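Nothing in this text is a laboratory measurement; each read-out follows from the coordinates by a stated rule. Remember, it's a predicted structure, so these values are computed and weren't measured experimentally. Cβ atoms are built from the backbone, for glycine too; each structure is taken alone.
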Structure 1
Amino acid sequence: MKNVFETEDHVTQMNAGDKKSVGEVSSLGGFDWWLFTIMLVILSIGLIMVLSASGIVAEQVNGDKYHFFKRQLLFACMGGVALWGAALLPRNWLYKMQYPALFLALALLLVTLSPLAPSINGAKRWIPLGFFSVQPMEFVKIALALYLAYFMSAKQDIIKTFSRGVIPPFAVTGVFCFLLLLQPDFGSAVVLASLLFFMCIAGGTRFIYLFFSLALAVAGAIALAISSPYRMRRLLAFLDPFQDAHNTGYQLVQSLLAIGSGGFFGVGIGASKQKMFYLPEAHNDFIMAVLSEELGFVGVSVVMILFALLFWRCYKIIMRQRILRDRLTAFGITVILAMGAVMNLAVVMGVAPPKGVPMPLMSYGGSNLLATMLCVGLLMNFSRTADAT
């Protein structure tokens, strides 16, 4: 398969013999302020919806209806620091991090499997750090994207071979997927496998290798679902949630009721009934269901248009990179953001099996918000070296 980003006169491959390092290539230009503005608008809508969706639960559990909103606002400020740090980071520093980031991500996942990490709802996915917990998976995605972009760009001469061009990235991704399955977190393993698949397409891996690996992955996923009664129940509930509406299909049924209740213009901000302890994770993974109920079809359409504009700016940044590694890294970061948005909407609307995927910039949660804003910061970094022609 030809590298989809490779053109004769526009993309430069950075090999060992190049005279300039990636950190030296560049007209520094300006940031993509459209990307930043769109991100800020989506984040503002997210903060409003977190306040609306979490107030009742926060007052009942924490005695302060602004509890989750204040924490999310703090996370947003921390994310702002991460965003500008990433945006201003020298490119050659960033490209020295692929292996340290990878090993740090591996260490964090190992910590989740140790006695240091608590088991929450039968899974060990968080590391407690004082006033909040870190979910390593959110940062594993970024570390893997950096590594895959490095591998696909630096190994273009062997990328079409199986032993040296396919096995290394598949083995690295497989280790992370295995650790995630031990947590257990089947959905996150699927996310990493999907990231690898898209990066291989962009990097130029032979189609025959991708076809057989995809077939094996699907067979493995089916085997895992069949072997686990819990996963099988969730899959059956997804196929027909109303068959067991008070048990395995409860969350999806409540989400669909919220979406259906919103109509065209919604019931108004703060007037959602499903957030009144009916819809679990109303301020987290299912915040789009509350938004659908309160702002209706119009509100959801506005948010989807904003995300479409965000990804359009990401696409412009990707395609204007002159260096292959820059282009592949920006592509990997964009895939992370796009998968989060698409998978969250798919789950909320009942198009995909239930999986704890937060909505980028909108769902409550420090790890996801920090990681998302870090991704936006990296894309703004790449916008500085985008070819304006």
Structure 2
Amino acid sequence: MRILYTAIDQPVPGMTGGSVHVSQVASGLAALGHDVHAVVAPGSGLPPEGPVHWHSLRPPLGRRQLRWMRARRVTELARSLGTDVVIERYYNFGGEGVRAASATGALMVLEVNAPVIDYPGSPKSWIDRAMLVEPMRRWREWQCRRAHLFVTPSAGILPTWVEAEQVLRLEWGADTARFTPDARGEVPFRREPGDTVVVFAGAFRPWHGAVHLVRAIADLRLRGREDIKAVFIGDGPELPRVRRAAAGLEGIVFTGALSHDRMPACLAAADILVLPNVPVSASAGHTSPLKLFEYLAVGKPIVASDLPAIREVLRDGQNAVLVEPGRPDALAAGIRRVLEDRTLAERIARGAFDEAPDYSWDRRAERIEQLFERVLGGQSQPTPQRSTSTR
């Protein structure tokens, strides 16, 4: 089938989880023999080689908030291709794929990785209320009501009126051919004799909880664990705060953002991988971080926050050590638990590696394909829930 995948706020190639996600989903579907055309923002280099047809299209003025204004261009492309399926990576200011599917009669699939619903304290809800007519709520509901299907890691981030038969619940994934325990390559940190290397990788958002790992390392230092080196990989809005918290602590390394092709070697070089997320927003409550599945694939002990979404993948004592979120002392205790119990460390590392194939990008693409074939084959035809609301 001919698939048009639109995500024009995501650069490909890019260093963020969103960029990697778009690239892997498009490539996975193309590898199954589908004619995949992906509309993305131009990245820092050439798009990945392979069967995907990449179309570079920036949002107007480079502003993600104006992404919806590309609807005409995307519709023209959909018509010229004779598109069977349109997949749009949901964004509150998107909708260009939804309009294209409506205009061409293609199956409309909304890929939702962040909350559509408002959560307590959401800036969008405050802005909407201040504008009285709630334009952002009305626009996102317009998008959702015109979607035939939803692909999402959690139905809880969709409007409550979305029917269960419309939803394919699907976590993010990992390239299990590249993320392996023996991945090799140059790493941006040195391991001295006797070092124990703990790695955090992420975009340094508030809900990623990186600052709690710094405080956990300080706790471990007070307890005499001078051997632990903490490596922080990535960049983002919380990085300055994390750096300030780490001032004066020995053995803390900040690498900055790295290209995704360097990540397998970096994770494989770790002794422990840490996921210290905290529930500061709906994004944390329904998180499906890329690094979680890449952590599994390299087969290292994982210490992670015990949040509901994480607990759906990780189980304490089986493929990870789970700790109370937001408590550096609990995180430090979890790291000590791994270091002091070799049998536990080996068991959870093996459990993580054994489970990784279930979360490969190949498996993700196969499940999406099965959904399309079921619907387009006439076995089930979910109907979009039309609304008169417009932007």
Structure 3
Amino acid sequence: MTLEFKSQYLQAIRRRYFNSTKKGKSQILNELCNVTGYSRKHAIRILAEGHMTGKKNSGRTIAYSKNARFHLKKLWHVMGRICSKKMVAALPIWLEFYQRPNFTVDVKQEILSMSSSTIDRYLKEYKKQFARRRRTGTRRSKKYQNVIPVKSFEHFADRPGYLQADTVAHCGNSLSGKFIWTMTITDEHTGWTENRTMFGKGGFNSVDAVISAFAKIPFTPVSFHSDNGTEFLNKPLHSFLVERNNIKFTRSRPYRKNDAAHVEQKNFTHVRELFGYERLDFDDLIFDMDTIYRSYFNVLQNFFVPQQKLISKKRVGSKYIKEYDTPLTPYQRVMLSPFVSKRVKSDLKSKYETLNPIELKERLDIKMKEFRNRVKRLKEEQRSDYQLYEDSEAS
């Protein structure tokens, strides 16, 4: 069979091949292979010439529009960069308030239909630009280690009131000198979290921060658990908690961060992601930071950001299998608790109905921008004063 005849023969059957059914195509391929001696795969490639509109992308077909993926990234930032499982639980609430250009009903339905694994897949590369660093300023207090007992880990917090506390240092690259600390207090059962700032780690500063946080916690504290730092293991705080308020005060084992896992995980999500790792050594910033925590950030986290609780953990071979409950916001967990009074629940519900998470986040962003500008001005003034001092010394 000549090449010219093969070419004419292929042109004759190519159109008929692509207009045929699957069964018809199979018969045409059998005929072509018998006549020309081509292998079946080679015959398919030859018949496809002139009909392929472009290179076929390998892998999974893109199921969600570019617009939906764009707004997913925006929502991840607006919602505080929470994990995908929490996002899936929170999206039905947040999307009721989310309004942006090109955010249509179809895009909303696309985002609501995304699973947690789909969200992780679309955000995987985008998240890589956000790095995490570690630093600690905890110093052990030996004096009160014999006064405050180590927590018994046989107890499981089945009701609100079992609090864990920790501090984060806004020290920059150096722990020398005096600077601002953030104290984080979180409830084991509900995840309700309050943050307060203090200038230095003195015992009376810690008491002031604890009193301010307790005023916003919607249930009665039963237990207070901390690490072995001097900001917690001191006489003023011990007197306030144990002697004046009859609150059980326990501590972690030295160098065992997992003993206070509930609050340790908040150090990044509730402090570092908000104020970063910059050194803040101006006591004038205390009021601004406390206002941001009390009036904006803590309200947003407690009422609108879901949290997951570990139900069980077992080892199978070399792996640990963990099971988590359905993500719920701290507010939802408080409302479901039978240990919280109806009056408190009624007050919380009234407050919840006045809140808008998108509006809260926008106001928080404005406050954070004003805060960063003020920090920048204070540092410029500090450098200017230092330069004047050096010039005077030199003269």
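Of the structures labelled 1, 2, 3, which one yields 62, 34, 18 when Cα extents along the principal axes in Å, for residues 113-208 alone is computed from its coordinates?
Source structure for this number: 2.
Please state which of the structures 1, 2, 3 yields 1.00 when FRET efficiency 1/(1 + (r/R0)^6) of positions 273 and 321 (r between Cβ atoms, R0 = 35 Å, to 0.05) is computed from it.
Among 1, 2, 3, the structure yielding 1.00 for FRET efficiency 1/(1 + (r/R0)^6) of positions 273 and 321 (r between Cβ atoms, R0 = 35 Å, to 0.05) is 2.
For helix-only ellipticity at 222 nm (-39500 (n - 2.57) for each DSSP H run of 4 or more, over all residues; to 500), the calculated result is -10500, so let me know which of 1, 2, 3 that is.
Structure of origin is 2.
1, 2, 3: which one has distance in nm of label points 7 Å out along Cα→Cβ at positions 33 and 297, as calculated, at 2.5?
Answer by label: 2.
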